[in-house]
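Colleague: Pasting the structures in now, so scroll down.
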Structure I
Amino acid sequence: MNLSLLHTPDGVRDFYGTELDMKNHIMDCFEKNIKTFGYDEIQTPTLEFLNVFLDDNDLSFESKTFRFIDRDGETLVLRPDYTPGVARCAVKYFSDENYPLRFFYKGNAFSNKGLYEGKAIESTQMGIELFKDDSFMADFEVLALVIKNLLSIGLEDFKIFVNTKDDKGRIDKIFELLEKMNYSEYVEFDEELDSNFKYYTGMIFKVYTFDVGESICKGGRYNSLLEKYGEGAPAVGCVFMIDNILQSLKKQKGSLDSISNIKTYVVYESGKEAETLKKCEELRESGKNCVTVNKDNFDKNFEEFVNSGKNEIIYI
């Protein structure tokens, strides 16, 4: 075994087993909720031109990206943030539309953190972007979806901190709606809140929960960003930091057996393969996750592993 080939670079990690089941469960729940609000999925490339993300007012941003030079001499980056790419795509393909556009995305983003920062350089993100709607109802919709998503996975101990870069009266209207929809306990105004991203122009917010040092969701209104790509339009959105949400859910809920991938193990003797396959088809059609195991391989250690969860054993 070559141990030098088993390690991952600093800032990235493997996901597998129950933890990956939990991660996929979170995103499945979020996607279901997001679609009920009328959002369509959009996919943008992992590689983009550097100038898609570069902020003329924050040149230090370039040092936080993973950069490559293509054969034509153009500088490419692994996307560090989804919003600029989605904004670029919206301007490119939907400039002629005069109605609100709703998109959601999911995938990984990359940030070239320092070696000693101890933070992930690859993160799984899921988010929503609402273009061409400048109403405070659109701002409220984003906050409502944040609350709905977090509650849907059983995460209840969280707080959304909200600030604004423009009219405080607009935030007051949003808070009135939150009160009427019984969401106000999850939201708090924080005039000290700021964002690392310079493109926000109005409401900004971050979501925190205990035992997780970083925000689990963040977003706001960015009405000037689309102008960079050729056509201005109001926009609001947010990004869910799935890995941070997974960490907080594990700490708050402990063992999540209901999310685990429970299996039925069908243990068979040699010569009974056909009977075993028919039984497995029956189980799978009923919605169960079925695994075949030859009796010769079903030793005590494997039986203890199977019985360690809520798995079922059937002998053929």
Structure II
Amino acid sequence: MTNMKTLAKHATIREVGLRDGLQSVATILSTSQKQAWISDAFAAGQREIEVGSFVPPKLMPQLADTAEVLAFAKTMPGLHASVLVPNLKGAERAISGKADLMILPLSASLAHSLANLRKTPDDVVRELALIRAARDAAGSKTLIEGGVGTAWGCTLQGEVAESEVLRLMQALLDAGADRVSLADTVGYANPYSVSKLVEKALKIAGNQFCCGHFHDTRGLALANVAAALQQGVTRFDASLAGIGGCPHAPGASGNASTEDLAFMLEAMGVDTGLDINAMLALRSKVAYWLDGEATHGSMWRAGLPKNFKPTSALSLSIS
């Protein structure tokens, strides 16, 4: 692993609670509540937010207002608004809404891909090529991210070979993805396996490798982030209050918690640009809206240590 002294000075936390989180709970937040979430997150320093997904409302009524939420997010100066798209039709809506980024999910597990997307992984690669062609034909600036899920294993299939993950990552790049990312969709990763796979992925994708997405199914999300960070990854997905998960991961305990991840990174000397107390206040608001739904994380219970100083404050005092 990279020596701790060489950690990046800054890392970005991309909030995915409005998509990955809300799609996993029964409660349907109103459009105005989602807009308030975005406003408060932006005020707390968040600059990358996945605001929803262009999936059929019948399948996911929680995200039926994604177009409206995206339009609101685009009014926030400097906010990078992304959406998940399952196919070309969803991508066309993302392009029309001028999303900054669209994420096409691909599962490296054949069994999970068929269960979740009703497509093989290579079908998804071909879909990305169509999306790239449509994006370019429209003269759109929307970036395309190919997200390789179940990268460390699968509840349906079990083992997922590293070679297959890396093959599919290269195939997404060859098909026209601007960026690629890795996701531990069902919580099978550990710090050693993360370090090993991310090191190989970076050799393939270089600066086109953009993000690590770690679920906390077995309590290792933050440890896995730390392992990826030490390999040079500087962007991570997280969900406020840790909401979310995968329907094919029984007993899953959500995503990496945004507020916990922000604290860990800041405590390690990595600036996130986030006001953690403001994030905790927002967490309390969202947890109230989602009363009765499972929430996760630890920072909301203990709060910040008395001797804690955010990295931005430390850098100011040094300069």
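Each value in this text was obtained by applying a stated rule to the coordinates, not by laboratory testing. No experiment lies behind these values; they were computed from the predicted model shown. Cβ atoms are built from the backbone, for glycine too; each structure is taken alone.
Colleague: Taking 0.80 as the value of FRET efficiency 1/(1 + (r/R0)^6) of positions 209 and 281 (r between Cβ atoms, R0 = 41 Å, to 0.05) derived from one of the structures shown (I, II), identify that structure.
Modeller: Details: I: 0.40; II: 0.80.
Matching structure: II.
Colleague: Taking distance in nm of label points 7 Å out along Cα→Cβ at positions 65 and 289 for each of I, II, which is largest?
Modeller: Numbers: I: 3.9; II: 0.8.
Once distance in nm of label points 7 Å out along Cα→Cβ at positions 65 and 289 is tallied for I, II, the winner is I.
Colleague: Using P(r) over Cα pairs in 5 Å bins from 0, in percent, for residues 153-296 alone as the calculated read-out, with 2, 8, 13, 13, 11, 10, 8, 6, 6, 6, 6, 5, 4, 2, 0, 0 as its value, let me know the right label among I, II.
Modeller: On the way: I: 2, 8, 13, 13, 11, 10, 8, 6, 6, 6, 6, 5, 4, 2, 0, 0; II: 2, 10, 18, 20, 20, 15, 9, 5, 1.
Traced to structure I.
Colleague: Out of I, II, choose the structure whose coordinates give helix-only ellipticity at 222 nm (-39500 (n - 2.57) for each DSSP H run of 4 or more, over all residues; to 500) equal to -10000 when calculated.
Modeller: Details: I: -10000; II: -12500.
Corresponding structure: I.
Colleague: A value of 16 was computed for relative contact order in percent (Cα under 8 Å, 6 or more apart); which of I, II is the source structure?
Modeller: On the way: I: 16; II: 20.
Matching structure: I.
Colleague: Taking 23.6, 76 as the value of Rg and Dmax of the Cα atoms in Å derived from one of the structures shown (I, II), identify that structure.
Modeller: Details: I: 23.6, 76; II: 18.3, 55.
Corresponding structure: I.
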